[in-house]
Structures are given as structure tokens and as C-alpha cells.
1. State the single structure among P, Q that was used to calculate mean count of other Cβ atoms within 10 Å over residues 94-101, giving 19.2.
2. Matching task: 54, 47, 39 is the computed value of Cα extents along the principal axes in Å. Pick the structure from P, Q.
3. Using FRET efficiency 1/(1 + (r/R0)^6) of positions 22 and 150 (r between Cβ atoms, R0 = 35 Å, to 0.05), single out the structure from P, Q with the greatest value.
4. Quick check on the output: 16.6 is mean count of other Cβ atoms within 10 Å over residues 30-37, derived from one of P, Q. Which one produced it?
5. One of P, Q was used to calculate helix-only ellipticity at 222 nm (-39500 (n - 2.57) for each DSSP H run of 4 or more, over all residues; to 500), giving -7000; which?
6. Using distance in nm of label points 7 Å out along Cα→Cβ at positions 198 and 262 as the calculated read-out, with 2.6 as its value, let me know the right label among P, Q.
7. Out of P, Q, choose the structure whose coordinates give mean count of other Cβ atoms within 10 Å over residues 222-229 equal to 16.2 when calculated.
8. From P, Q, which structure was relative contact order in percent (Cα under 8 Å, 6 or more apart) = 23 calculated on?
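Values quoted throughout were computed directly from the atomic coordinates according to the rules given, and no laboratory measurement underlies them. Just so you know, these numbers come straight off a predicted model, no measurement behind them. Cβ atoms are built from the backbone, for glycine too; each structure is taken alone.
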Structure P
Amino acid sequence: MIIDTHYHMMHRLGKGTARVVVQWTFETAKKIGMDIDFEQLATRAQDEFASPDGGHLLKVMDAAGIDITMFCAMDNSSIKAATLEVAKEINEQTGAIARRHPDRFIGLAGVDPRRPEAPELLRRCFDEYGLKGLKLHPDLGYYPNSEEAYKLYEIVQEAGGIVLIHTGPIIPPGKGGTYAHPLLLDPLAADFPDLKVIAAHMGQYWWRDWAGLASLQPNLYGDLAEWQVMAKRTFPLFCRELREVIDKVGCEKILFGSDGPVFEPVIPVADWIEILKSLPGMAPKGIVFTKEEMDAILGGNAERMLDGIV
């Protein structure tokens, strides 16, 4: 069983938006030494990233051996064009895609807690659109432990859903990381004891702070989305840090994630999966991974965590 717990569902992608999205892809290519043309990359993104009915994503999943993908919508109320009606449409479409293939897809709502209508919209996402949880991007300018965010957690906990929250620095550099530090998730365990929370990216470069919380909080998980960049760029460092994460937190708290489709042109998800599968035999001397650990990270942990949610 392989479960991708972090994928961004894009129903359509205009030229301007494609150029914004692939900025991250382009920076990743440079980090791993790939010579790639930005304009060609933006054109490819516009052609391939959007999956209006989920069909393209299913092809990628089948080719990579992925059984289930948990994908999310995204909402940013600070953008003038991102009206409430747009947010409703995006979430409704995300739910429609998830319902087409309930055995392969799990959909998460994208609701910006800064919207006055956010609680009403999130309830609609659960009750009418069939979504199973919430994705938050506090790096857009709000705190994940704010009063507004808490109103949404109450709804998710009541519905028995899951919350995926971005943690870690962002590109381009700015104030976003201030809002996305994993330590800001600390009070959630006490205030919402039954809420299952995934810290996206395990805090990235702040993973030790996430690990300190996750080692004590039973319902705080983290995903490996974006860690494929370190694995490609500095494989020995990736192995050392992943081994340390497992030893500090426990393998059961770590989930596989791709952050797709953003990295697909430079590090295909199939390659990312193979890197993890190869660790028991390919890790540097002195670092040991077991097949059981990799099987758990690739899907077993998520399967247990999602029990009762899907």
C-alpha cells in the first residue's frame, strides 16, 4: 500500500498562475543541478499540472504504484480575485473529483480562516462536497493557532476529519515562515485532543522543532513532501536526517507525501518512491533502514491514521 498524503489538486491553470507555481519547481531544478528552461517549464506546467477530472493524476498514480492520493484545494482570501464564490467553486470541484474515485482519492478543503464566511464554507465542504478534512496555508499571512483557525478546527474535529497544515520556510523569502513555524501547532493537542493533524513537510528545515512536539503528541504527524529535494541533492545528509527523525519520533509518525504536481518535472513521484524503497540497501555505511520502516512510511502509517476518516 502506497498513500500520498500531500498533493495539490489543480482544476485549471492559467498562464500567469503557471508561472507562479513553477517558480518553486525552477528553484528545485537549480538546487539539484538540472539545466531547465523556465519558459518551457511554465508551458509544461500549464499543460500537465491541471487535472480537471482527476484522470491525469490517476495515470501518474498507476505508473508510480500509488494506491491512494489525498489531495487538497487551496484558498487565499488576500487575493482580490479569490472571492467567496471562487472558493466555493474550487472546493466543490475538488469534492467532485474525489467522489468520482472514492477508492483512490481523498479530498481536503481549502478554506482561508480569515474569511468571515469560513466556518459556513467548511461545513458545506463536509456536508455537501464530500471532503474529508482541511488544508491550511498559514504562510499566506495568518497563524495556525489563531481564533479564526480554531473555529475551523472545531468543525473538523466534530466531523472526524483531518487537518494538513503547511509548516516551514517558503520561496520567495518573506514573512510567511513567521506564520508557518511548527511550534505554533503546540497548543492544538491540548485544545483539540481528538484532532488528527499533519504538519506538511515536517517543518522542513525546522524538523527538529516538529519532532519535539510529535514525540509527545499522539495525533501530530508529519509528511515527507519536499524531502525528495534533499534526497536528490545530498543523499547522505537526507539519510542521516531521516534516520534521526525516525529515532527521535518513531517511524509511525512519518507519512509519505509528494507535494505534487509541483516537483513532477524535476523529481517524478515514481523516483521519490524508489528512493525510499531503496534505503534498506542503499543507505550510507553506518545508517540502517528496514523494509518494514519504509513500508510503514510509504503507506502503512497513513492507512492506520486514516482509519475511520475514509
Structure Q
Amino acid sequence: MSSHSRRLILDDSTLSDPDLLRLEQRLGRLHARQRLGVEKDHEAQVFGYGRNFFHMENSRLFALAVEYTLKLTGVYWFGARNAGRIRLRRNIVRSDQLPAAFDGYTILHLSDLHGDMNARAMARLTEMLDGLTYDLCVLTGDYRGPSHGPYAAAIRSVAALMPLIKAPALAVLGNHDTVRMVPELEDLGIRMLMNESEAIERDGTRIHIVGVDDPHFYRAENIEKAAANVPHDEFSILLAHTPEIYKQAAHAEFNMMLSGHTHGGQICLPGGVPIALDSSMPRRYARGAWKHHGMDGYTSVGAGTSVVPVRFNCPPEITLHRLEVAR
């Protein structure tokens, strides 16, 4: 058999037999092959598929048009500097369902790093991580800048951060990420939640972190499977790349949902009003803290940028969520 025939061809990249076997062992043969097949069919699609019709992140022509317009108007470099000015946000969530042992439990939330196209932001993030105190780190997807093609640079950008993360790390994939990244991200010490959950114990009590595969473009989320091992009366947090599944999450009785994806609009009018949102949901769920049917939610505007490496009236962020027992 030729070397070519021993490889699974996926557009312009390849997955060798050992890599495919490893992915199948991690996810199961059916899940791995279905997810790879969906990527092959749709990963560069600009119109249709996913939760909205136009996928601007998949269009190189759209990116060039935006970049050219910003440079023509003379504001591009101002926006590029803004993209490196990451802020630390703090969010407090109070719940009477939180076990007393987790009162004060703090979660560092990183999202939308797009590390291979945001060197300025990643340098700032490296500075910020040093000295932060937290109990858990969660990453809600989009490690790669482009939405398809090579991903080694994205893996390297995450690898550079991991020595600075001083707590267990749980993560999900975003619409810019390929499932082929999962084994390499886990090699870095990140537990990827692929429609799975992880229980965290303290003093004989537990909370549950549940993660679903990308709900936005690949629509690969399976909440029922992900939460199968979570008792309904125990505190649970859903990690999902996009908040677009907030209704399903609330009705599944999650206490909290952490997401990203929207970038808060990234290019906004004064006052932080997004010019456009690559999401199908009310704008009040597109950034910061929100609530739906008793479920606390938070949508990070992200640390990186997508399409064009600029930000206007929407500073990048990382977030510390502090859980407290409601009194």
C-alpha cells in the first residue's frame, strides 16, 4: 500500500494513521470519523451551514476588504494597538445550590485566543497570567486564527501559556478549531471536554464542569451526552464556545454557563455597540454577565481577535469568576 493510500486526506492537510487511531481511541471511532467528515465537507464554507447564514470568518476576501478599509481611513493601527490591551474582568456568581466547600472558588476564564494571529495580545496575556490566583482555568475555544488549514502555530501559542497556568485546565473547542487539535492540546495538560463532564470534589461535595463540542458552526454539541453523569441536584457549569445554546442550557438546569465566540462585536460604535455579531441570539447575551431562567451566564469578549487583528470600543479580556454561596 502506498504512503498516500495509508493517509486520510482532509482538504489541504493530512491525518496519518497513528493520529487517526489516537483520535478514535480518545473520542470513539464513530464520533471521530463523523466530526472529521463534517470538517471536510464544511470547514471553509462561507454561506449556509452552522447557526447563521454568512460566516465572515471563513472569507479571506471579506477580511481583506475590512483591513483595506480600515487602513484607508487611517484607523487600522489604532485598532491594532487596542487589540493588545487585554483587561482583567471580575465576575461574582452567588448561588444557594453551591456547596459550602466551594464558597470563594475562583475560575480563570480564557476565550478566543486566536493565538497564531495575535502576537501582541498573547504577549500581554503572558504578563497578566503571572501572579493571578485561581482554583481552575477554563478555555472556551478558538485557539486558531484562521478557521481552517494548519494549526501547529495555534498549538504553540497555547503551549507558551501553559507553564503560567497554575491550576487544572478544562477546555472546549470553538468554530475555528479542528478536532485534530484535541490530542495535542491534551498533551499540554488540558482536559478537553468533548460532550463530557468532569467532577471536582472538595470536602466530600462536588461541582461539575460540563463541556460541549462547537455549537456554532459544526453544531456538534450534545448536552444530553455531556451531562449524563451529572446529578440534577448538584451544582453544574456548562462550557460552550458560543452562548447561542443558552435556552437549551437553562432548560437542562445548569447553574452557570461560560462562553465566548462573539468577541463582543470586536468592532463597535462608541458605547460598545456592536456593528455586527456573528451569532444568532439577543445582543444582551453577547458580552459580560447575564441571566436566563435562573441560570447565570457570562460571555467573554475574548483575549484575541478574529478576521482582522483590531478592536474598537471593545477591549479584549480575561475573566476571574468567583463562586459564592448565597446568604
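1. Among P, Q, the structure yielding 19.2 for mean count of other Cβ atoms within 10 Å over residues 94-101 is P.
2. Going through each structure in turn, the value belongs to P.
3. Going through P, Q one by one, FRET efficiency 1/(1 + (r/R0)^6) of positions 22 and 150 (r between Cβ atoms, R0 = 35 Å, to 0.05) peaks for structure Q.
4. Q
5. Computed on structure Q.
6. Q
7. The correct label is Q.
8. Q
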